[in-house]
1. Given a value of 5.2 for distance in nm of label points 7 Å out along Cα→Cβ at positions 104 and 280, calculated from one of 1, 2, which structure does it belong to?
2. If FRET efficiency 1/(1 + (r/R0)^6) of positions 208 and 240 (r between Cβ atoms, R0 = 25 Å, to 0.05) comes out at 1.00 when worked out from the coordinates, which of 1, 2 was used?
3. Using volume of the Cα convex hull per residue in Å³, single out the structure from 1, 2 with the greatest value.
4. helix-only ellipticity at 222 nm (-39500 (n - 2.57) for each DSSP H run of 4 or more, over all residues; to 500) was computed and gave -7500; which structure, 1, 2, did it come from?
Structure 1
Amino acid sequence: MSDIQIPNISISNFKCFKEVSIDSFKKFNLIFGKNSVGKSNLLEALYLYSNMFRSDTVISSSFFQRNIPLNNNLELIFYNFDYTTPINIKTSKKELNIYPIKSLELSTLDGIYYQVENNNGETIKLPMLINNNRQMDNSFVPINNTFPINNVNVRSAILAPSLFNFYFFNDYNTSETSVKNNVVSSFDKLQNLKMDKIVVDSLKTIIPNIESIRISSEQICEADIGLDRYLPLNALGTGVYKIFNYIVSIPFIENGVLLIDEIDNGFHYSSLRNLWLSLFKACYKNNVQLFATTHSYECIKAFNDVYNEKKDEYNSNDDIQGIRIEADKKEKYKYKAIIYNNEELNNAMDNWEVR
């Protein structure tokens, strides 16, 4: 499809994936399968690809957000900890390779470097280093970003902005307070841009009588639902507030990509219909491609049912797919992706074990 940013993907030597490929993505992609088959790793690969022009991206996705110390752990991002083979993440549009920067000492890595092609067709090396004594030759882009993490001074290079607008939601190392602060900040920006009606319209799918949203003097998002006073949004339920969190982010990634790990986490199964109603509406309005993971049969069913109900409203008949990641029965440590289009999802819902 011409209006999506990531049409397909091939991954090799990244975390649990020796090799895996998905030939085609749709606008809405729901990824499922048993524990430890690489659902979250697939989202991380999509994240690295989206932000390939800054080499510190791997720190946030694979270490900081998972609360894993950086020291002597860079091998974790390579399949079987074997950094003699580079990581390769590519689509039919772009390609990212990640190589080790071998240590000045035995048995450790000084860092990694991204090898990408810039807009002029030149091959560029973007270093990320944890050894302050390492000097790079002239084939590398100079390091222009330094920050401490886990008592390690990390140096990285930023070549250009991300390939497209995107946002990555996951529950690693994210406090409730920081989430609420981010929501308030994002909605405040939308109000200043007079774009808050987009959020209200998306929430009408689940709160039909909502008229407006404001930020109170206590920095709380409050809704007018036709009563004699405003109500805090989180008083309407944690599910509503979590959906609101997603929705306020989507206008900032217009024509981009939204990644959500464990999308059903924290939702009662009865709320999943509301989740998909809101996400379909907001993503269609802003032309956002969605990738999400789940363990839940109920989440897959709600995803499929809501699309069947609403696809005519969006002039759509081929915008969703399910992607099941599973271990190959013939070859140990090998995984494969099985694709289910909308028709196949309709036919298969009663036959799956997805938890």
Structure 2
Amino acid sequence: MTRINNNPSDRAGSAVTVRGLVKHYGETKALDGVDLDVREGTVRGVLGPNGAGKTTLVRILSTLLSPDAGQATVAGYDVLRQPRQLRRVIGLTGQYASVDEKLPGWENLYLIGRLLDLSRKDARARADELLERFSLTEAAKRPASTYSGGMRRRLDLAASMIGRPAVLYLDEPTTGLDPRTRNEVWDEVKRMVGDGVTVLLTTQYMEEAEQLASEVTVVDRGKVIANGAIDELKAKVGGRTLRVRPADPMQLRPLARVLDELGITGLATTTVDTDSGTLLVPILSDEQLTAVVGAVSARGITIASISTELPSLDEVFLSFTGHRASAPQDARPADTREEVAV
């Protein structure tokens, strides 16, 4: 088993390295020169609408597709030259549960363990361990077809962990799940990362990226259009919201009128949130922040609390792409829709 001789100074701490990845489906470019780095022991979120290239990227990194150009290594293995070795160190959970619904949960996990060359003893032990970890022990002998959607998704996650992968791909893992089940899946992913697993997460959900990812790559029409920590991307968009809560709620509207009349926030107007008793003030600079605080103090208004908020991740995506992450992709050839829709 031979690993690529990577330069430690270039690749140190990187579990996934992608350079110039290109993939065509006919005349459609699903990936158009994608670069990506995922640090060990972190979650890298890949955000993008349908057709952005997310699933195509995952399929290439899991050796299910070959790129037309570019290079990629995962855990030190080249996706083209060392696919067998690479498959031993990765796990994959796709958009839909891939377990055999006719088999009980325990048998699903045991079967996968045997396919991964675990001994009978080790496969049994690993199945028992993961069923307990994912709170499925009581349902272990029931057919997977009787499981709820959340239970099936947890079983799918457990299946992807049988081989103790160093890198786990989660391709829109909570698609179609209710909020409670989605939170359960998020908790399991956080636990995996706590155990040292590196996760590449593709998603259209802004909240999911903010919950799980330490860094985000935004893709659109096969191109990477933004990279970085979530707060860094929010800062690039510019603009913050100042949330001011007067001690006396009756001061909300008078204060809003004062700020608008003074023109402190430029062309933007303040918003009165009567439910929370706060005033939302758009600001673009520290000077504006100082001016707002000064205006409040000059009128002798007692402030109960004051804080600033960066733009939401959805606003970041909209700023970079011109549309929201859930927006449908432009029309594409019918014969490539299944491959390109990601």
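Read-outs: derived from the displayed coordinates by stated rules, not from any lab. None of these values were measured; they are calculated from a predicted model. Cβ atoms are built from the backbone, for glycine too; each structure is taken alone.
1. Details: 1: 5.8; 2: 5.2.
Answer for the origin of the read-out: 2.
2. Working: 1: 1.00; 2: 0.60.
Only one of 1, 2 returns 1.00 for FRET efficiency 1/(1 + (r/R0)^6) of positions 208 and 240 (r between Cβ atoms, R0 = 25 Å, to 0.05), namely 1.
3. On the way: 1: 151; 2: 172.
The maximum falls on structure 2.
4. The structure behind it is 1.
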